[in-house]
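Rule-based calculations on the coordinates, nothing more; no lab input. A quick note: this is a predicted structure, and the numbers were derived from the prediction, not measured. Cβ atoms are built from the backbone, for glycine too; each structure is taken alone.
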Structure 1
Amino acid sequence: KSGEPMKFVHGIEVGHVFKLGTKYSESLGAEFLNEHEKREPIIMGCYGIGVNRIVAGLAETCHDENGLLWPISIAPYEVLIIPLKTDDEDLMNVAEKMYADLKEKGVDVLFDDRPARPGVKFKDADLIGIPFRIVIGGKGLQEGIAEVKARTAEGPEKIPLDQTVEHVAKLVSEAKSELQKSSAT
């Protein structure tokens, strides 16, 4: 009726609501007392939220050529720690302490201690979509630095080892705050 051409767009049903009326409440005798103290059948409805569909919809919209870009609130983990040499005891001790310190600060952390090559670990990190990663390598350990990279950043930043936990905890907190601000508008 508007005279405007119809637009066709793609969408996904992530939830539904059904008005059941009094069909089931009448057969079950489910009633309430109205304001006049008269019994009436309850008007029923049901709803459903498709969590799998929400995840699929987010994966469809929140990705790049390297993998997923989860909002921090639903990412499987907030931070990934990647020690590059899992057979280096000193390096692993530093990485494990960083893991424990981040956990103590309430950060959701995954520790990738697989003996896989660094490139495999980096690719998997991007594919999974963990928002932040910390890389600790032999050279970095000698220099006293870790590499911190946001999933959406071009490259890592070098952070002194003794400041990495605080720095990453702040990044996580800021990402959560930004998400809350954007969802409030």
Structure 2
Amino acid sequence: MSILIENPKVSPEDYLAGEELSEYKHEYEDGQIIAMVGASRNHNTIQINLTGALFNHLRPPCRVYSSDMKVRYRNTFYYPDLSVGCEEEQHDQYMEHPLLVVEVFSPSSEKRDRSIKLLTYQKIAGLQEILLLSQDKMLAECYRRQGDGWTLERYEGPETVELQSVGVTIGMERIYDGVEFKD
């Protein structure tokens, strides 16, 4: 979840310098700084399960990154919950060439994750897949680049998710292992 902080526009350079000193994470959209807030137990469990599965599968030059690695598109910096990159990046603070990004959404972050963030991610030239995962039910939506457009594949319940960009298939039970859903 994130909260927009109403401030005068900040340059990308000032944002990056401030992020290095800040105790808290902030996203950045065209001069606006957006404070990030903590994640739930379910959110963290899903993120760690998928990170572990991808880490065990990927080999150099590909790497899996946690939610502490920013992804940049022009004047926008987001902290996806997980990202995979296989190209050498020029910056230590962020990546510009992710192959896969993952967002775990909650009721409070779903609107933003499905709108402005999804549309921004889809503009990143080399990005092949965007995986959105619900923290409240066993639901995955994989947006996959097909030529000049994007297709959507939805997974619900005990299905197997195919992440073509990284050559991984993983069961939803593995992604959601240890997650406690409220009835």
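Here are a few things to note about the model shown:
- Label whose coordinates, when helix-only ellipticity at 222 nm (-39500 (n - 2.57) for each DSSP H run of 4 or more, over all residues; to 500) is calculated, return -12500 (choices 1, 2): 1
- Ranking 1, 2 by mean count of other Cβ atoms within 10 Å over residues 113-120, the structure that comes out highest: 2
- Each of 1, 2 could give distance in nm of label points 7 Å out along Cα→Cβ at positions 17 and 49, but the derived value 1.4 comes from 1.
- Highest-scoring label, criterion being Rg/Rh (Cα atoms, Kirkwood Rh), among 1, 2: 1
- Given 0.15 for FRET efficiency 1/(1 + (r/R0)^6) of positions 9 and 89 (r between Cβ atoms, R0 = 41 Å, to 0.05), calculated: source structure among 1, 2: 1
- Per distance in nm of label points 7 Å out along Cα→Cβ at positions 25 and 145, the highest-valued of structures 1, 2: 1
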